[in-house]
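Quick note: the coordinates plus some simple rules give every number you see, no bench work behind them. Quantities reported herein were computed from a predicted structural model and do not represent experimental measurements. Cβ atoms are built from the backbone, for glycine too; each structure is taken alone.
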Structure P
Amino acid sequence: MPKTVQGVTGTKLPLWAKLLSSATGILFTGFGMSSFISGGPMRTVIIPIFVGAVMIYVSGYERRMYIDENGITKETSFWGQKKLQRASWDEVSDARIILNKGKKIYAIFHSNMPLWPFTFLPEQEKELIETVSEYLEEEYIQIER
């Protein structure tokens, strides 16, 4: 039975935060542009435009990392454009799972290309170990407590 274990990414903002960040970014950028058009000093132009652009940029960024039957996947979305980076189980040489005493669980996978470290919640421990054990042999899985 195919399973998907979703990692903790910490980069997905709730909708209200995205809307607030976008609106505030537009206001900051508008203030900077109006100051530029009215001939104000550059310090009142550059800083609000920069802050507004960063707020708009941040509100459109999301990242998901998960493990499933296809391998390990990092999905990055920026304003609706998705980019998938995937390493199949054939490419993964070994896995190291670090159980951090009731805090977050870290999973590090090794391959011939650089892979991303994953973070999981403590309640996902059993599901994570079962899923990784299903696709990798026990000798290639190292669990640290």
Structure Q
Amino acid sequence: MPQSPKSVGLPGAHTVRHVFVYGTLRRGGRNDIARFRPEPFFVTDAVIAGTLYDLGAYPGVVLGGKRRVVGEIYRIEPEVEVALDVLEEVADDAGEYIRRTVMVEAGAQQFECLVYEIHLSRIAGRAVIRSGDWIAHAAAR
């Protein structure tokens, strides 16, 4: 099983981080992750176990279960991780999302990825996106 690459042996080196994006941060989404600097590097399309909810202008995922959520994996720099934390409001437990670290399979590879999971309190009465694909769902509205 391939490991996520790491920068080693250099002063100030950091572990490479990956993020799995499933909503407006995907390619073509209104918050397309490519707008962040330094620009994230697209790694691959992927699917995770979870249930996707329609929160109006954006989705939220609850991890686990039998449903699947469509998304993309990007390699990101620490500056982008900080910006994503601000966007997803994870500063404290009162925020909208919780930052999780999960293993995401993509073909024969596995990636340790950040995933922003919606707080359960935010999904009450919200519709499940049965396709698990926010971009397709938003386009069909």
Structure R
Amino acid sequence: MKKLLTLLLLSPLAFAEDISEYQRITPKELKIQDNLERTILDYSTSDELGMNQMLAPVGWTEPIVSLEFELRGIVIAGVLGLEFKEETAKFNVNEGFVIPKNTKVRIHNAGNVPLHLVEILRPGYKESLVKEYESFE
């Protein structure tokens, strides 16, 4: 777990803002409607780095997407499913994951309890950086 937290925190430090004193960040709450509604708590303070919590109900899935940003995260509760063209990977509580930039993936709740993730995005999220697809072809 210590290695995972170090991995998540070190690479984003390359994009750290010049901050001279501590900051308290109040997240923006976003409701996103896929097949079911999920909640994103966005703690991002710059375009270079995104920091989110995601809460998704049982049965939630995104469409197939390609992200023009790297996505790293940790599963806090539930089971994360990442479906690729050739395989589906599952990640349990306290396991980390990386989705490389420009990888086609369907992200979903693969468990029977709500899914809770902490995510780091590099660069930060913009709708224009997400492309949706009908299939993996």
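What to note about this one:
- Source structure (of P, Q, R) for distance in nm of label points 7 Å out along Cα→Cβ at positions 65 and 81, computed value 1.7: R
- Distance in nm of label points 7 Å out along Cα→Cβ at positions 49 and 105 derived as 4.9 - corresponding label from P, Q, R: P
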